Structure I
Amino acid sequence: MNVSVIGLGKLGLCTAACIASKGHCVAGVDKDESVIETLKDRRCLVRENALPELLNESFERISFSSSVEEAIFSTDVTLIIVPTPSDRDGVFSNEAVVSVLREAGSVLKRKKDFHVVDVVSTVMPGSSEKEFIPLLENMTGKKCGIDFGFAYNPEFIALGSVIHDFLNPDLVLIGSSDDRTGECLRNLYESFVDSSPKFAVMSLINAEITKLALNCYVTMKITYANELARLCGAIDGANVDVVSEALGADTRIGGRCLKGGLGFAGPCFPRDNIAFQKLSSAVGAELFLPSQVVKSNDFIVDYLFDIVDERIENGAALALLGFSYKAGTHICECSQSLKLMNRFLEAGYLVLAHDPMAKIDVPLRYKGSVTVCDDPLDAVISAKGVLLLTPWTIYASMDLKILERKLAHPIHFFDCWRALEDIASIDTVKYWALGVRSGRKE
């Protein structure tokens with residue numbers, strides 16, 4: 001099948017590479033000419049695990065240009081993967097999608113063959129039927145579902161594992177204007193996925209709601225585990241990992257996303273919760289859970305700040321280990337770690353920091369305020385308090401013998417993921433673990 005991908009950002013470029021790697025011809029489009037020139041030179045500026053290797057394997061089957069017209073005329077399906085940023089009210093903006101659809105409409109008006117337009121970007125429910133399809137029908141003079149097809153087909157991927165998640169989905173969600181369009185996209189996915197996913201083909205409005213509902217449910221589960229961690233941390237002998245492991249064994253619950261920790265962040269989960277709240281208010285069916293999930297997630301920053309502030313005097317040096325929003329990516333968007341960093345800086349603490357991937361980005365935000373260390377041990381031995389904020393394996397595997405030898409003063413170690421409990425064996429370390437009362441482990 002010939003496929004065009006419009007928007008070659010983190011998800012778009014990964015999508016193009018994955019589809020091309022399975023033998024399809026892909027036309028990649030981006031309005032930024034510098035992005036196109038870089039890709040034509042076979043250079044990849046998107047930082048995502050396994051992407052450079054996959055692109056090298058697939059370059060012969062991908063063409064790159066800034067022409068929407070050329071891409072649509074030469075392909076059967078167009079995937080639109082452009083930003084839909086949140087506005088001041090938390091509602092997703094369709095501006096970039098509409099801009100692409102306007103260009104696509106002028107091409108579809110002249111194209112004789114049936115063409116499927118597939119919006120992958122996350123949008124507010126109602127966008128497809130109230131805005132996108134009427135726009136295309138008015139521009140082309142054609143009827144959706146008869147002369148062209150329209151789909152809403154969002155992905156469920158995580159930064160750092162986009163390639164794996166795209167090729168091995170649990171669920172392929174397809175909202176379609178008609179049976180022909182739904183079948184077309186199902187056939188496309190079946191041709192390149194390596195897993196045996198559930199195909200959920202449904203109406204456009206149901207798919208738009210499902211995307212937000214699924215992400216918000218996941219954050220609710222994460223938040224439940226985080227609240228459980230705070231509860232266990234207040235009861236002698238309690239351990240959140242022991243409790244959550246038992247909970248996860250029940251098939252009604254499941255163990256994924258049930259690790260009590262620092263909360264959720266990143267470019268999707270926080271804004272999806274807010275958008276879900278806005279949707280419910282707009283249709284007069286206010287939901288209470290999403291707002292409480294956001295409130296609880298925000299509270300974790302205050303909770304941890306107070307724990308540290310009670311034990312470490314203002315002005316002392318703190319080492320923050322990890323400021324990307326999760327392990328496996330350099331992305332810091334909505335990171336709980338950066339929120340804590342701001343709180344500590346405002347309170348007068350000296351901040352040292354380390355992250356194996358995000359250390360390039362953070363100095364630009366905190367130039368002169370934060371000392372970014374190349375080695376986590378350097379940060380630890382220079383601080384009075386240490387916070388393990390992102391569960392990178394490099395922190396769990398720190399050489400404790402070297403650390404013990406280099407420590408010249410007692411330190412408080414705050415472990416938000418219970419990733420380095422063995423550090424409690426060092427006499428000069430006062431260990432505190434989120435979700436375990438007094439740092440004890442059952």
Structure II
Amino acid sequence: MEKKKFERPLITRIKAGVPDKYGMKSQIKPLTHIDNNLVADLIKEFGSPLYIISEKTIRNTYQSVLRAFTTRYPKVQMAWSYKTNYLNAVCNVYHQEGSWAEVVSGFEYQKAIANGVPGSNIIFNGPDKSDEDLTIAVENGSYIHLDHFDELHALIAITEKLKKKAKVAIRVNMDTGIYPQWDRFGFNYENGEAWSAINKIMTQPNLDLLGLHTHIGTYIMSPMPYSVATSKLAELAVKTFRKFNHYIKYIDMGGGFASKNTLKGAYLPGSDTCPSFDEYAEAISQALNNSDIQYDKMPTLILETGRALIDDAGYLLGTVLANKRLADGRRSMIIDIGINNLFTSFWYEHTIMPAQEQYTDMDDTTIYGPLCMNIDVIRSAVQFPVIEKGEHVVIPRIGAYNMTQWLQFITYRPKVVMIGMDGKPYIVRENENHETMNALDRVPEHLRKFTL
């Protein structure tokens with residue numbers, strides 16, 4: 001019979017979590033398999049740390065949001081937000097499902113074109129479009145969402161030079177009751193700037209105003225602001241028709257839907273407080289259906305949601321490096337997942353789960369990453385079981401932004417593996433190594449030799 005390990009009794013003040021009337025949870029349920037693949041086997045084959053993406057979860061979540069909106073509104077078009085996760089395999093799953101591409105830079109635009117997305121199915125957002133970017137977008141027939149008057153004037157000059165018409169929309173910022181108000185991007189609704197931009201565009205023979213766009217914020221925890229925003233865009237569409245006899249072809253509500261992650265400082269977990277897709281869909285669709293837009297001229301509804309579509313499909317697998325006691329008696333655990341791999345740890349209280357069965361004893365624990373930086377904290381305080389060196393952990397719900405905002409810092413970026421619909425793992429991005437990290441370095445001749 002295997003001898004059980006002994007840990008000395010220790011009485012400490014609870015700093016992680018808040019007990020309810022039933023007390024503290026006594027155990028964290030382990031996550032041993034992802035899409036029927038054993039976590040330990042995945043790490044053994046592909047290394048640690050390791051990103052895992054579930055293709056099945058991506059497709060199921062996509063169909064859930066599409067069903068929520070299409071059952072309430074007749075014309076819906078999804079546009080995958082490249083900045084949320086622009087790994088080619090991930091983008092192509094969404095494109096196979098029928099999603100267009102929504103990009104915010106020339107780099108992302110090039111990725112979409114290289115992935116085979118027709119230019120006419122690309123929405124080009126963002127405040128930093130160079131003249132070269134705008135020229136390519138016009139020539140490819142993409143939808144250009146104007147962010148400011150300087151960009152509008154630049155596009156007018158480009159279309160005159162090309163003698164081609166550009167398909168445009170304006171991004172509108174507005175007061176929807178959210179604080180802080182996102183007024184950095186686009187033309188303001190309340191001060192009349194958005195209406196001035198529409199009037200300017202309508203006088204230009206080479207600009208075809210097809211849409212109105214807004215993105216009211218990120219991780220929006222209430223559907224009501226979307227109803228307010230939709231109503232204001234609908235009012236602009238009606239005003240445009242009444243003055244210019246011109247119909248707006250689409251209204252783009254952007255993204256910002258919350259995922260089920262828990263924000264730092266939140267009392268209740270995100271899984272309990274995050275609105276459902278049906279709630280978001282009801283708020284937006286009802287506002288459009290109740291607007292004064294003519295029934296037979298209702299615009300297409302475009303959605304650019306990213307976070308809520310991909311977060312649940314991503315996992316980060318890691319290995320315990322060490323366990324230590326801190327000066328105040330609390331336990332700390334060091335894992336090989338750092339903030340360079342998990343950028344969203346700066347604003348989420350990520351769930352961390354053992355990848356194997358463990359003892360029921362829980363301890364107030366700080367979980368650190370492997371970086372030689374004091375800020376490399378994955379969880380500052382969490383009730384967690386004792387997991388020995390070499391055993392594994394899983395951080396679920398990390399699919400959004402961690403594979404676009406990751407950093408090459410101190411450690412190489414690891415492999416990304418997608419588990420396909422057939423249940424088999426496929427490498428969709430190789431890990432970095434010494435060769436790839438030095439490929440772009442250039443050393444001047446006079447610095448090549450030295451003596452120590």
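Odds and ends about this structure:
- Identity of the structure behind 0.95 (criterion: FRET efficiency 1/(1 + (r/R0)^6) of positions 80 and 184 (r between Cβ atoms, R0 = 25 Å, to 0.05), calculated), options I, II: I
- The greatest value of relative contact order in percent (Cα under 8 Å, 6 or more apart) among structures I, II is that of II.
- Largest in distance in nm of label points 7 Å out along Cα→Cβ at positions 64 and 144 among the labelled structures I, II is structure II.
- Calculating FRET efficiency 1/(1 + (r/R0)^6) of positions 232 and 408 (r between Cβ atoms, R0 = 35 Å, to 0.05) for structures I, II picks out I as the one with the greatest value.
- When distance in nm of label points 7 Å out along Cα→Cβ at positions 160 and 432 is computed for each of I, II, the largest belongs to: II
- Computing distance in nm of label points 7 Å out along Cα→Cβ at positions 104 and 272 across structures I, II gives 3.1 for structure II.
- When Cα extents along the principal axes in Å is computed for each of I, II, the one that comes out at 76, 50, 39 is I.
- Among I, II, structure where helix-only ellipticity at 222 nm (-39500 (n - 2.57) for each DSSP H run of 4 or more, over all residues; to 500) as derived comes to -8000: II
- Rg and Dmax of the Cα atoms in Å, for residues 128-367 alone derived as 23.3, 73 - corresponding label from I, II: II
Read the figures in this text as sums done on the coordinates, not as results from a lab. Quantities reported herein were computed from a predicted structural model and do not represent experimental measurements. Cβ atoms are built from the backbone, for glycine too; each structure is taken alone.
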